[in-house]
Structure 1
């Protein structure tokens, strides 16, 4: 795990150097992912069912995973000074994600934890303040539209903020210079 710290710092430094390209790709992925994200919530807007809330969360996880993998592929050329590329990004992203998990699963997990912590710091306070902790953890229970909008916007901001960081961690791990699994 010692090589993980420098790798996480390298991803952050790369994000700083290539912020425009990284956040452009993340912004596009976030915008596209927002449509199913909002639709899945609207589908169970008034449902008091805990199982419906779990299904909605699983769908959200899966659409978020697709967005994350797409951003990985879109940012694959950034370490070499190349542009972000939308064409073929999902295919590249899958290949890089599989390679990085095989190479150094601990480093990828560390990237997920750091990105998840930042995301939680951005979205949880706003969502809890707007919806209440019970609606954040369970069914929405027919929330006011304004409260839902606040929570949805905080999710969008958190996604756009954290998608490129984890993507660059995955890209760096998948490259030959990344740390190898022991």
Structure 2
């Protein structure tokens, strides 16, 4: 899908190259900064999950991805967002309609699900929003955001909705 778009992510988040090189560098840096074996195990677990998620995004055709892994009161706060191309979308049952400034409307579904990640069953809060591509009735962009920090679901819902709301379609010739 050649449609150009822009999505604004928080300054504290990292935009990922979909081949994982940036994540690998951040992982190595976090291991160097860990001062105990327990901290290194936590870093390896968190970044291992992030790596698996990024590989899944790339394997499913993600166009862009970004995320955050940082210390939090109860361990690490992890959150990720990716944009995918959807074509021939016919079935949007179970999704609510949301207004999105600058692009019109989208279809959203969110909730907590337990999924296999890095060999374990992990509860993830997720929000997915399908946004019609202007002038292309059978094409949409899908913005999906996920986090294993399910106890923070209410705050994450607001954050994910805010990030999704920054999506803008750009004119291919100008990039604006």
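Quick one: relative contact order in percent (Cα under 8 Å, 6 or more apart) came out at 35 when computed from one of 1, 2, so which one is it?
Details: 1: 35; 2: 24.
Answer for the origin of the read-out: 1.
Please compute mean count of other Cβ atoms within 10 Å over residues 28-35 for structures 1, 2 and give me the label with the greatest value. Numbers along the way, then the final one.
On the way: 1: 18.1; 2: 12.1.
Result for mean count of other Cβ atoms within 10 Å over residues 28-35 over 1, 2: largest is 1.
Comparing structures 1, 2 by FRET efficiency 1/(1 + (r/R0)^6) of positions 12 and 44 (r between Cβ atoms, R0 = 30 Å, to 0.05), which one has the largest value?
On the way: 1: 0.25; 2: 0.85.
Max of FRET efficiency 1/(1 + (r/R0)^6) of positions 12 and 44 (r between Cβ atoms, R0 = 30 Å, to 0.05): 2.
1, 2: which one has helix-only ellipticity at 222 nm (-39500 (n - 2.57) for each DSSP H run of 4 or more, over all residues; to 500), as calculated, at -26500?
Values: 1: -26500; 2: -9000.
Attributed to the structure labelled 1.
Values quoted throughout were computed directly from the atomic coordinates according to the rules given, and no laboratory measurement underlies them. None of these values were measured; they are calculated from a predicted model. Cβ atoms are built from the backbone, for glycine too; each structure is taken alone.
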